[in-house]
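Peer 1: Before anything else, here is the set of structures, which you'll find just below.
Values quoted throughout were computed directly from the atomic coordinates according to the rules given, and no laboratory measurement underlies them. This one's a predicted model, so the numbers in the text were calculated from it and none came from an experiment. Cβ atoms are built from the backbone, for glycine too; each structure is taken alone.
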Structure 1
Amino acid sequence: MDLDEYHHPGTGSVVPVPPGWDRLEDPQSGVALIAREPDDPAGFRANLVLTVDDMSSGLGLDEWQADSDRLLREELRNYFLLDREVMRFGDRPVVRRLAHHASPDTGPVTMEQWAMVTGSTGYTLTASVATLSYDSLADVFSSIARRFRPGSTGHDEETP
């Protein structure tokens, strides 16, 4: 699948997005982008969400993601972690997780996340889709994550 490169003006991040997906820029504090597939009358709309966290407190990737694990269990209905691994995109460590939860309105959802720290900013790219459709988008999500480029929020430097 061809992907459009969306350049977020505030963070400088580049997020590959499937053509035709709706984009909401900065819809709330900490959320830089939401991209959703066109309306699906059958239910859940596959989506990408880019969140940006201030890491100036010195919290590292491992501690930050341990907090995220706890928060996901508390906040998402029927949350179940399927896989969590530390991988590398180039020389950057990335925490990847695959999980399931239930949307009250549309049913079972599979989400895949990639979290990384650049300088004093944490970036999380979350891709979600109705569980029965995950297989049709898994490779697209993986390609999006590998092509994602975190930007600069004005005080970041590349983490070696």
Structure 2
Amino acid sequence: MEESIQQLIAGEIGTVAADKPRLSDIREEWCWVKDGVEKILNDNPQYTYIPEDVYAACVNEQAQLWTTSEGFVVTCGELDQFSGDKTCLIWIAYAHELGTKLVVKHMEFFEQAATEAGYDRLEVRTAVPELGEYILKQGWRLDTAVYFREL
């Protein structure tokens, strides 16, 4: 994974045309989406949700599942309690093949979808420093880094 992230940052992996993300029913896609969520959770044991939390959020319309032949994205909305700004959070992103620049391929789509849905911001969170470096080069800005210590 580290090598593909470094190739992504260096621009060594090309971008090819990708099919447009489509809003999907988690009930119909769960058999393969669950596997992707489990892989993400295995690689990121600090995440506190379980696959069934993702399923429940989508079923209860608190999150949206977007699929392509290359993987999936789960988005959800957040409201800033002080400013009232609405943020569209790209909560989970999974690609069948790492290093394929799906973030770049579909960013315009998600920016447009978030704008049309009335969001003020689009946000991505990652525990992978190299991915943070990459998205900063794509015009994103860093808002907050979270560091913690177990007590």
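Peer 1: For structures 1, 2, which has the highest computed value of distance in nm of label points 7 Å out along Cα→Cβ at positions 47 and 63?
Peer 2: 1
Peer 1: Let me ask something additional. Can you spot which of 1, 2 the value -6000 was calculated from, given it is helix-only ellipticity at 222 nm (-39500 (n - 2.57) for each DSSP H run of 4 or more, over all residues; to 500)?
Peer 2: For helix-only ellipticity at 222 nm (-39500 (n - 2.57) for each DSSP H run of 4 or more, over all residues; to 500), the value -6000 is produced by structure 1.
Peer 1: If you rank structures 1, 2 by distance in nm of label points 7 Å out along Cα→Cβ at positions 55 and 135, which sits at the top with the largest value?
Peer 2: On the way: 1: 3.6; 2: 2.7.
For this comparison of distance in nm of label points 7 Å out along Cα→Cβ at positions 55 and 135, the top structure is 1.
Peer 1: One of 1, 2 was used to compute distance in nm of label points 7 Å out along Cα→Cβ at positions 79 and 95, and the answer was 1.1. Which one was it? Let's see the in-between values first.
Peer 2: Working: 1: 1.1; 2: 3.5.
Clearly, the read-out refers to 1.
Peer 1: On mean projected area of the Cα convex hull in nm², which of the structures labelled 1, 2 is highest? Walk me through the numbers on the way to the answer.
Peer 2: Numbers: 1: 9.2; 2: 10.0.
Going through 1, 2 one by one, mean projected area of the Cα convex hull in nm² is largest in 2.
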